[in-house]
Structure P
Amino acid sequence: MTYGEIPTSHRTDPLTRLAFSVYGSPGVYALLVGSGLSRAAGIPTGWEVTLDLVRRQALAQGESDQPNWETWYRTKFATEPNYSDLVADLGSSPLERRAILHGYIEPTSEDPEKGRKVPTRAHLAIADLVRDGYIRVILTTNFDRLLENALRDRGVEPTVVDSVDALTGAVPLAHTSCYLVKLHGDYKDARIRNTDAELAQYPQEYGTLLSRIFDEYGLVVCGWSGEWDEALHRAIMRSPSRRYSLFWATRGQLRDAGQTIVAHRRGHVIPISDANDFLGRLRDQVQALARTHRAEPRTVELLVNSTKRFASRPEHTIELHDLLESELQRLSQHLETSTPQVTRNAEGVQLLCDFYEAATEPLARIFGVLGRWGKATEHDVVANAVLTLWTQAHMGVSGLAHLRYYPAVLLLWSYGTGLTLGKRWPTLHDLLSHPTAGDNGNPERMVDLLSHWLLEGYRNEIWKCLPGLKNHWTPASDHLFAVLDAWRESFAAVLNDFEGVHDTWEILVALTYLETRVDEQADNNAWPPWAPAGRNSWRHQPRQRILDRIAGGELHRDLIAGGFSGGREERLTVIVKTYVDIVTRLDRW
């Protein structure tokens, strides 16, 4: 294992560690990239240019074509091909040397059509990280303009420093969103540095700038070997700072010069296949962290406390509705613009669930508060919020189809659990019976829409992809309870039997769903229909305690008065019996 390489047995892979560092400290990491970055665009590396110059010079002097020009050169001259010597020999002035390099970089009319000499996935990934504020400083040894083109494609206008003159007139480092330093110059400028003598010493102004960057910033290296740029190597080694880490992405074994830098900075080596894959994955992981980041707890607490204050006083009804509309608009826009595209596997399901839960949590906690302590005036606002997200999910294309509805279900579950805790039975029944336009255009109740989602989740077992749920009988219901149990501090912090409240809510969902089905069963003499039984299909004793309360006593009277079963006792008895038949049948499976 080379110095700085993170053991493969470590729980967190080095790329993920880097993604957390970049996300957690936006703007703190500078990026150092070399010719390996642009190789995929069809721009040769320095070594490839060297061998091509050997070939062209030899052919011009009458030599026959060779299968291996490196071997030919070494045999003929008893030394290794050297880019600096070749360029200095072929072009005696900086302008002539620039002209030699120009042909390797400048795109022809055919190159863009064939995808050559245009920004690669790596360049665009860097531009995305800059646009989103995670990277602000880029150092490059490349002469090409692919980075500038990628940045402008993403709407970022970089401050480009490619000479001492440009450095003197540039916007100060602290005042720009993107500071791009082309250490060796630009290929259209005769002042490029591409011989050993030119690369051995930087101007004093560059030395001062680099000392500041290497002292104040972390460093991510990609596509640079560290072997040939003597002045840059010395500039890094001069900096004693280790306040932020160094991460060096490399294909294969890191060479001696790179090892020296990694050891000096106590850095980390990240093995990669190529720059496109590494930078693309880094961007994707940073964006995933941003999408799954939960709201600041103090912000959520402020929203919850504001909701409690507004809900307790009728004169604050307008303020409460404004708060709800604002949070709904925020959530809806976030879901529309930021939902990650994932594949249907365990990692994709986990990422989407984390994203949806993080995005929905603030409004869901508010809904739990409103369910317990609200008034009838918020019912329509809540129903509208659930249906808005449901419709948005139905029309959407991002994410897995079934999981797109998850935010709407979380809001409904939070509000319904709060209603159950507050014993607001008429509002609970009105919520589940709220009229909607079904998928086929026919009118349905809110509970019918919900039942389609619960049944689909039961059938495709997508929830078993989540950690710890592989062998669960009711993974969707179990996960919903776990999420609500984590959020209940906003509206049920000191409740001893929150699980019993959740079980009661699920039973009432099933009973409301069955209100229209028992009539169909009686008319058609059919088998007992399916119902969204959830965890109560196997939680026998808790289920029986709740059903005993529904069969008689205060809860029985309250449900009848709240509109359940149309206010008819004998109909409620039939519905409960049908429900028991269903869960008994499910339990036998």
Structure Q
Amino acid sequence: MPLARRRRALRLPALLSALVLLATARISLGADQRPPPPDPGRPSSLHLAPFTLSAQPPTSVTWRYTLDGSPPSRDTGLPWTGSLSVSNTTVLRLVGFAEGSPKPSHITTRTYVFPRQVLSQNGAGFPTTWGVREGHPVPADYEMDPEIVGHPAYAADLGPALTHLASLSLVMAPQDLFGAEHGIYTHPLETGAEWERAASIELLGDPQVTGPVDGGIRIQGGWNRRPEESPKHAFRLAFRKRHGPAKWKQPLFGPNPPVEFDDLILRAGCNNTWLHWKAEERRHGDYLRDPWMRDTLAAMGHPSARGRFVHLYLNGLYWGIYQLTERPSAPFVAAHHGGEPEDYDVRNGSNPIEGDGRAWDQLMRLVETAPADASALEEIGRLVNLAQLADYILLNLYGANGDLDGGSNWYAARRHRPPGPFVFFVWDGERTLEDPQASTLSEDPESSPLRLFQRLRQHPGFRRLFAERARRHLEGDGALTPRAAAARYETLARTLDPAVVAESARWGDYRRDAHPYKVGPYELYTRDDHWRPEVQRLLQHFFPQRTAVLREQLRAAGLYAESP
């Protein structure tokens, strides 16, 4: 065989092997690699004027999109043709497909809000009912009330109101939100992981918080899950690897840590809001009591769940003002007290949500049976932080909390590795700051922080500790003095005042026009006739009186230390 032919023959197997390896590598790469997420050329934002999105996918990539919140796929949505005119509030979801790659890109979600168009939203194209409750359809309500939108006192304020707070956009498949079979809003009483739905979550209007994040959404709360009690449900935002990142890493509540979140709550409000079934509580609607309670626990020197007011949009529909709030679960507690989340027992009222309930049961048995002496108090003090408990109870006595029961409306946590004492966190403090003369000093629900207090006040050592903590916070520059307490409330009120007219337009007419329920009169609730007068009532009458009233109540009970 000629030399040249022999060399070619020797090289042929090697060349074939190389081609096989190259083909194998390309197949492997194609199977694992996704095309880049589509970029429509403009981030989510609020707009006053129409605009056009113009963007081209990379070579060999095609895009498809939807405008109803549903995730696009190869078989759903519309082909992207290079541009899209946007003149109304729009929820855009884009996905890319590359030749030779079976995996689509990650979905890109953008929310473009036009405040002027929000004012005329009526829910056209959305379901007219939200499921069935006790055999009766639950009427849906989407409208911004024309009486507020066109009112001479409010019309000019509504546009600025919708831009005064940051806006949180939740985007999800319509059937997961309002669907008859699987929608979380049509089945608000359902709980658990099987009723958590995938969503895109994004905060608009805060320059420190950038980009959307994928997470899970479920209905949150207890009483206001019932649609007759409230059509405005709360939500829990959960970040898990099956949805996207395991944490939302953004400075949602400012630059101070923690800035990574596993769970967040969108609090809708129930008691002392314009949607409550009782006219008296609707008249007291201010949406400030729960954040005031949480902020005050922090002012007393203890970790407390942070929050911020936001405008909420569900698939582009304006849903009102919510409080985006930290959830005092194990990751929150570990961030403040050290260790890892799995080191903690955490309970929400009667329900252990992480760890177990053995230490709590041991604590409750001990306070019920131990003698009122120093050695027993020392043993109890290994299971509960007595000074922190004293401050927590003092705050709830100041607020005359009408909802601090044994089953819910509070969080408690302890480190079990290594063992540590329970500490308490404010949760659902809406039934507070109602009557400056009120007293809850005799309240004693089973297996609650108040039960601990009632048993511990039989111990002379705890009475001295509590009396000293009371004087510390009710005198001088203490957190519960009239000036400090009112200033904290006034700061919250100033934050909400420009925006609350949007809440009035969204939900202020609901009990009068959509669903009169239980106790009238049913009114159109407004900023000037209801919200501002309630804020002034608290600033002018509640806070100036409450400190002295509580001080006298504690003196009569032997729970106040006189100044030296």
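Here, each number is a calculation from the coordinates, and none is a lab measurement. Not measured: the values here are computed from a predicted model. Cβ atoms are built from the backbone, for glycine too; each structure is taken alone.
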field: Which of P, Q yields 3.3 [distance in nm of label points 7 Å out along Cα→Cβ at positions 257 and 481, calculated]
entry: Q
message: Given 0.65 as the derived value for FRET efficiency 1/(1 + (r/R0)^6) of positions 161 and 537 (r between Cβ atoms, R0 = 25 Å, to 0.05), which of the supplied structures P, Q does it correspond to?
response: Q
- line: Working back from 3, 14, 20, 17, 13, 11, 10, 7, 4, 1, 0 (P(r) over Cα pairs in 10 Å bins from 0, in percent, computed), options P, Q, answer is structure P
message: When mean count of other Cβ atoms within 10 Å over residues 177-184 is compared over structures P, Q, which one is greatest?
response: P
message: Among P, Q, considering only mean count of other Cβ atoms within 10 Å over residues 321-328, which has the greatest calculated value?
response: Q
query: Out of P, Q, which one gives -9500 for helix-only ellipticity at 222 nm (-39500 (n - 2.57) for each DSSP H run of 4 or more, over all residues; to 500) as computed from the coordinates?
result: Q
field: Answer label among P, Q for the case where FRET efficiency 1/(1 + (r/R0)^6) of positions 329 and 425 (r between Cβ atoms, R0 = 25 Å, to 0.05), calculated from the coordinates, equals 1.00
entry: Q
- prompt: Comparing distance in nm of label points 7 Å out along Cα→Cβ at positions 73 and 377 across structures P, Q, which is largest?
  reply: P
